[in-house]
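What follows is calculated from the coordinates using simple rules that are stated; it is not laboratory data. Just so it is clear, the structure is predicted and the values come from calculations on it, not from any experiment. Cβ atoms are built from the backbone, for glycine too; each structure is taken alone.
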Structure 1
Amino acid sequence: MSTLNIAIIGTGGISLQNHLPGLALCRDVRVHALCDANPATLEAARLATGAPVASTQWQDIVKRDDVHAVIIATPNFLHPDIAIAAARTGKHILCEKPIALNAADARVMASEADRAGVRHMTAFTYQFVPAMRYLRHLIAQGDLGRPYHYRSCRLQDWGTRNLGWRQQKRLAGTGELGDMLSHRIDFAHQLVGPIRRMVANVMNLTPIRDGAPNDTDDWVAILAEFENGASGVLESSKLASGRNESWRSLDYVEINGSEASFEFTTGRWNELMHGKKGGPGLAKLEVPREFWVWPGSPRDPGVGDPLVSFRYDQAVEFINAIREQRSCSVTFHDGARAQAVMDAAVKSAETREWIQIS
């Protein structure tokens, strides 16, 4: 096909901020159809994109023969039904994380997409940060040595404002755990490997947000053991007062190994901190220019805010995988693996026990 027709299902902020600018970088790609349950949100997106097809019913979109791929950015509970229906009608799928409310549903999504032979991608956007990509490269070539410790810390100040569907467990599944810590669980999988067992705690310190009930977590922490013997400590909060939010807040990862240590902070997109065994401490390590942009992306890293524009490479990878008839760099299987850890975290917080992850 010369032109790929894309449908965006869920036309809120994440689609406007991440997906549309990324698609705009791709040649012979057209935003052909839009879907949102909110008519006002849908109309605003239609005016912004000029898409000829718009509907408040996702079922109307996935069955269309003139739609080749879908981007799912709806409340989390809808992800499996939409993705499975899209796969069965031959649509390629990019789905926001978490891709499901539980690992069983996530595995079904992956299985259905594999069976249909379509490309499928979990929107673990931070894999596209240049410093993250370079760190993964250095670890893969052995610079870390044997992994000893992994730790991540994501601190934001979201205050007590209303988060809409994200503060309703029946729609979101979890709060901070699925929203932000899911990315850092994926970091751990990419950089260290599978988690073997873990113990976790979650807290809801804001049962009322801006006058509306909130039954999701706003703080979560995990103590983990990896299959390779490394330890892990992961923490994430929406209530770190004064920390600001998004790319202006703390997003930190450190890995210690037998040969070296590395530190990665999203806010420093083009540098790492690095220290060798027995050395005086960590020092700045610049990210080579070849890692500034995802392979195959036409994005100019000198244009726009680099703490925002790296996100656009995600859509480029999705489109290129479709064109090249290969797997996406991050698939539904990655989303399912992260979901299994999140399921274990919920169970551990409820039972106050260590949980083995199958």
Structure 2
Amino acid sequence: MSNFLIYGANGYTGELITRYAVERGLKPILAGRNSNAIEALAAKHHLEHRVFALDETSRLDAALEEVDAVLHCAGPFSITSKPMVEACLRTRTHYTDITGEIEVFEACAQMDARASEAGVMLMPGVGFDVVPSDCLALHLKSRLPTATHLTLAFRNVGRLSHGTKATMLMNIGRGGAVRIGGEITSVPAGWKTRKIDLGEGEETTVTIPWGDVATAYHSTSIPNIEVYTAVPTSQLRMLKLSRHIGWLLSKKFLQKVLQKNVPSGGPSDEQRARGKTLMWGEACDADGSRVEARQQCPEAYTLTAITSLNIIEKILDGDFTTGYQTPAKAYGPDLILEINGVSRVDIN
């Protein structure tokens, strides 16, 4: 019997994780709703498979009852996470996913008591969103326990997958988000810009509604959080323009057109090998004390495959904490340093 299930295994990231899992000697059950794609992938890797949609409750529950944990890779997670989480609570199965969506993190946090009662861990965001940044946030908090403000920034060098682009398009009209005084607060798209040196010289960064606006608070209790990403000037202009036309782009008829034109696939193995992610963080307190650090990691999709499987293996080894958890809260700020090619440097 396999001891974990990958749902959405036929997507770009799900397929990459499947490949990495097999290379580790793991034998997950592959699942999804596309029977042809799932069957072909399972045959390629000599793995078991199950075919069902998330609204097929009896099939979903039956599949989860066969395993100890699920790695959910089928987005957009704002739509797909709830039925999977509910099924995990019913079947007492540990839940992980690769989301970066704030609303998913907050929804799972609201289920903390139910998960504890069921004896399972809910850990959304076990990939690039948000393992490296969550670890950096808790590292900064450990250096400055009195911190009241946290700022994180990153740049991923590499191409985006179909699923990532589709999710970004779906959220295009929602603006930005930061945390102020402990509360997640809506702000306009491209709310703030800041020059930040991520390790290769100063570059323009802009606030985005990244998952750490939710998760870093649960990991560190720091009440004021902003997350920035590096963007070219042309993208910054488009981001600010979305303040005015985002409502139009979010209309169903336009979303259908936009989603149809999202290119399939993602970066090649060669592109991923050349890619990297750069991160920077800063924590400050009310007295003016400040700490700063930089972090470099492999390319985002490669990192997602590695971190998600590292966490799955920990769960299967009995290393988990019940209830809602973030990666750094459950496994510490040095979780990311377990990966080859990751480096972290304290700047001051």
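Descriptive notes on the structure:
- Structure (1, 2) behind the derived value 2.2 of distance in nm of label points 7 Å out along Cα→Cβ at positions 17 and 281: 2
- If helix-only ellipticity at 222 nm (-39500 (n - 2.57) for each DSSP H run of 4 or more, over all residues; to 500) is computed and equals -8500, the structure in 1, 2: 1
- Parent structure of the calculated result 0.50, given that FRET efficiency 1/(1 + (r/R0)^6) of positions 209 and 329 (r between Cβ atoms, R0 = 35 Å, to 0.05) is the read-out and 1, 2 the choices: 1
- Structure from which 18.8 was derived, mean count of other Cβ atoms within 10 Å over residues 113-120, options 1, 2: 1
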